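What follows is calculated from the coordinates using simple rules that are stated; it is not laboratory data. Note that this is a predicted model, so its numbers are computed, not measured. Cβ atoms are built from the backbone, for glycine too; each structure is taken alone.
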Structure I
Amino acid sequence: MASEIKEHGISIAIKRNKKRLFIEIAMMGKLTHEDYKNFVPMIDKALKKTKNLEVDLLVDMRKFKGWEFLAAWDDFKFGIKHRNKFDKMAIV
């Protein structure tokens with residue numbers, strides 16, 4: 001009996017110019033606590049350097065299948081922590 005490989009994870013693209021920081025996050029599969037342990041520090045670091053910059057966020061959830069329980073809690077905490085950081089936000 002062959003086991004099925006279930007892909008999951010988060011990819012991040014961070015682009016910056018003189019006036020704007022653009023963050024694109026693509027979520028795939030059922031996310032885990034480990035996924036958040038890897039991606040949250042990257043976003044935190046990028047946002048610490050945003051003084052006088054507009055910050056836009058695009059979240060692509062077309063391949064997203066859900067969260068493990070602890071990952072859902074991680075997502076909630078991330079949203080509360082950064083709720084006022086983004087000038088524009090879109091979810092696809």
Structure II
Amino acid sequence: MSVDATTVRRVAKLARIAVSDTEVTAMEAELNAILGFVEQLSEVDVSDVEPMTSVIPMAMKKREDRVTEGDRADDIVANAPASEDHFFMVPKVVE
């Protein structure tokens with residue numbers, strides 16, 4: 001895949017970046033270099049590589065999934081300046 005001047009202008013417009021005509025050719029070359037590097041990465045064989053959660057092998061810490069004390073809505077909203085039906089009341093922020 002290669003990027004042309006039209007694509008550079010479109011991407012710049014979508015990103016709301018002001019790009020002059022002289023910068024378009026430079027950005028075109030940079031974006032094509034980035035895409036070329038990504039194509040090189042896709043050629044690497046990773047079929048034998050297992051997904052990792054960390055750079056060092058370790059077991060994930062998991063907590064037991066159990067029901068804890070619930071029905072504490074009154075305690076939760078007790079310090080709220082305003083509440084109604086166990087919900088926090090806040091000022092309207094959207095006009």
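List of remarks:
- For FRET efficiency 1/(1 + (r/R0)^6) of positions 24 and 80 (r between Cβ atoms, R0 = 41 Å, to 0.05) computed as 0.15, the structure of I, II it came from: II
- Parent structure of the calculated result 3.1, given that distance in nm of label points 7 Å out along Cα→Cβ at positions 48 and 72 is the read-out and I, II the choices: I
- When distance in nm of label points 7 Å out along Cα→Cβ at positions 8 and 40 is computed for each of I, II, the largest belongs to: II
- Which entry (I, II) yields the derived value 51 for percent of Cα pairs over 17 Å apart: I
- When relative contact order in percent (Cα under 8 Å, 6 or more apart) is worked out for each of I, II, structure I gives the greatest result.
- Here helix-only ellipticity at 222 nm (-39500 (n - 2.57) for each DSSP H run of 4 or more, over all residues; to 500) was derived from just one of the structures I, II, and that gives -12000; the source is II.
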